[in-house]
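Every number in this text was worked out from the coordinates using simple rules, so none of it is lab data. Predicted model, so just to flag it, every value in this text is computed and none were measured. Cβ atoms are built from the backbone, for glycine too; each structure is taken alone.
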Structure 1
């Protein structure tokens with residue numbers, strides 16, 4: 001994912017420094033070129049050899065170390081960098097960078113970088129809340145550094161409060177957001193729906209389906225990585241929400257209709273990947289319906305047709321993509337859906353085809369537009385999400401010609 005990308009990790013004197021070994025390893029596994037810069041204080045918490053073993057590159061501490069690879073090491077590495085992250089960032093280094101002081105390898109190199117720079121403060125709560133530190137962070141923001149808010153929790157000093165460095169998995173997401181993908185959706189607003197809905201029968205039972213939400217979540221994450229401003233409207237799912245996405249949780253089909261239509265007008269692209277219930281109980285019991293002898297029937301009524309509403313109320317230039325899960329006549333039924341609901345594209349799959357059903361991590365899609373049907377091979381839902389976005393951009397470009 002990060003092949004050909006260079007990441008600079010700056011590590012300062014904080015007990016959280018040991019966690020950056022995991023981040024360096026994770027980046028290396030994604031095929032990034034990783035360089036670690038340490039302050040002398042940081043070497044008291046973790047040995048540079050750890051980072052050298054993980055990254056395969058010399059860990060730089062001394063500005064005047066003569067055993068280096070490049071003629072002017074800090075300038076050369078700065079030119080290569082696609083992104084810089086200083087984590088943990090001490091109050092000392094934050095203050096230096098805010099006021100242009102470059103007196104070691106880390107600050108000198110970062111000052112020479114023109115790429116995106118992240119700062120992840122990690123320190124005692126009182127230090128973090130100190131007005132001087134907060135002023136320095138404001139200065140860095142003004143100079144286009146992005147400050148990652150610290151977590152709140154139990155600190156090494158024994159205090160509890162703000163100042164805890166976020167976990168490496170979270171820091172990794174910031175780096176991926178910046179450099180994992182070309183930003184071909186930058187400036188676009190994308191709305192994705194995902195997951196099932198739940199229609200209550202009584203306080204205990206409800207009608208739902210087998211949707212896991214994985215396809216919709218993959219679409220939301222892929223669009224975010226490609227630079228879009230993403231809103232995800234999701235029914236109840238057991239998977240973590242994608243980072244850097246506006247999440248709107250819903251339960252019923254009516255909830256989803258209201259959530260989607262409240263923001264649909266401002267969207268450039270809408271992808272309806274949710275498996276919304278077509279029917280709901282006409283009457284919802286206030287108390288649990290008790291088991292009785294004999295048969296039981298539940299009277300149902302139609303839910304709001306969200307996709308049809310969107311097709312009838314879309315603004316010029318808005319792209320509308322629906323999903324179609326079929327068990328027979330997939331192409332015919334999906335093309336009928338395309339026409340009836342005024343869609344630009346339908347992503348269709350056959351539930352009976354191995355690898356294309358609910359709950360799985362793969363999908364087999366056919367992308368149906370007004371002009372063609374494009375059949376995709378079995379692939380991960382992440383790859384399928386990007387294939388859908390590629391096709392949407394392709395159709396949009398064709399319209400502009």
Structure 2
């Protein structure tokens with residue numbers, strides 16, 4: 001039998017115990033990762049600490065409260081929780097009535113639609129972690145770009161609170177916490193109204209900074225396209241140097257520069273309406289924003305396929321290649337009918353050469369996996385796009401000799 005004086009957890013120095021609590025109770029320790037960069041949380045194992053004994057409960061509770069800061073969001077839009085979870089990859093801790101009753105939040109976010117019929121709708125509640133608030137604000141930004149003028153009908157109230165200090169004591173909140181709670185909303189622009197309040201009262205310097213950030217306009221479509229092109233060029237340099245993973249990261253940043261977010265195999269396309277206009281600034285003057293954006297998209301897919309080809313990651317190569325090819329086939333009817341390569345190829349498409357490269361590189365993925373019929377079919381279309389490409393001609397000739 002162990003002696004009562006034998007070392008145990010509570011005999012450790014307080015600073016060591018606190019380190020253990022930090023390891024077990026920080027949000028990342030309870031974060032679950034899913035495909036396509038979706039996440040959620042399961043605190044079940046971490047919160048076992050609260051049931052061990054009274055001393056550990058009080059020590060662990062303080063650390064938990066310091067590390068896990070909650071935000072409750074009220075919105076009149078019934079589909080908001082699905083939108084932010086799927087499009088924004090924002091993990092939702094609570095929703096519905098549990099979220100409505102929750103009182104552990106350090107910030108209440110109230111989104112209203114004054115002077116519109118939706119304002120009369122039943123409010124919808126979600127609770128998220130402060131760690132994920134930037135994602136929430138970012139998906140709101142994308143929503144406004146996708147639906148231009150949306151924010152002009154919306155009000156935002158930010159109500160800070162100290163949920164744990166008793167009412168008879170002075171409420172406190174460190175400056176760094178206030179900044180993290182409020183500044184993500186700098187991405188939310190052109191609102192009908194913004195109210196900032198709370199107990200403790202938000203610092204005037206942070207409120208001023210937030211309002212100034214909201215006044216900075218969105219980048220223009222021309223600026224977005226130029227930044228995308230710059231990042232694509234940087235990615236191409238890394239690709240040429242053999243740094244394929246670095247190239248893929250730069251391509252992901254290039255997508256994001258024009259508000260297309262790549263998460264695993266999910267690609268979320270935002271701000272279609274934002275680019276639907278004639279461009280006025282060089283080097284795009286006189287061109288249409290959507291057409292320029294579409295060309296960049298096809299170029300990025302072609303380069304992404306080349307990176308996966310070099311990495312010999314055949315599954316990713318085929319997935320991203322066929323994603324674009326499938327859309328082209330749907331446009332020509334090739335997905336439903338057996339048509340000739342000449343009819344499937346869209347030679348009038350502004351990025352036709354890049355489309356040909358996508359067909360060719362995807363065919364090489366199928367060839368590597370032994371799916372010869374599909375490889376040959378794609379090569380025949382690639383040949384129409386790239387009639388003088390020696391690699392395409394050689395590969396197609398090899399298949400013709402073997403398969404007839």
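Figures for the structure shown
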read-out: Comparison of 1, 2 by mean count of other Cβ atoms within 10 Å over residues 40-47 - largest value held by; value: 1
read-out: helix-only ellipticity at 222 nm (-39500 (n - 2.57) for each DSSP H run of 4 or more, over all residues; to 500) from the coordinates reads -15500; which among 1, 2; value: 2
read-out: Structure with the greatest value (metric distance in nm of label points 7 Å out along Cα→Cβ at positions 224 and 240, set 1, 2); value: 2
read-out: Structure responsible for 20.1, with mean count of other Cβ atoms within 10 Å over residues 208-215 calculated and labels 1, 2 on offer; value: 1
read-out: Structures 1, 2, by mean count of other Cβ atoms within 10 Å over residues 96-103: label with the highest value; value: 1
read-out: Among 1, 2, structure where semi-axes √(5λ) of the Cα gyration tensor in Å, for residues 128-367 alone as derived comes to 39, 25, 17; value: 1
read-out: Structure (1, 2) behind the derived value 18.9 of mean count of other Cβ atoms within 10 Å over residues 160-167; value: 1
read-out: Given 1.41 for Cα Rg over 2.2 N^0.38 Å, for residues 176-279 alone, calculated: source structure among 1, 2; value: 2
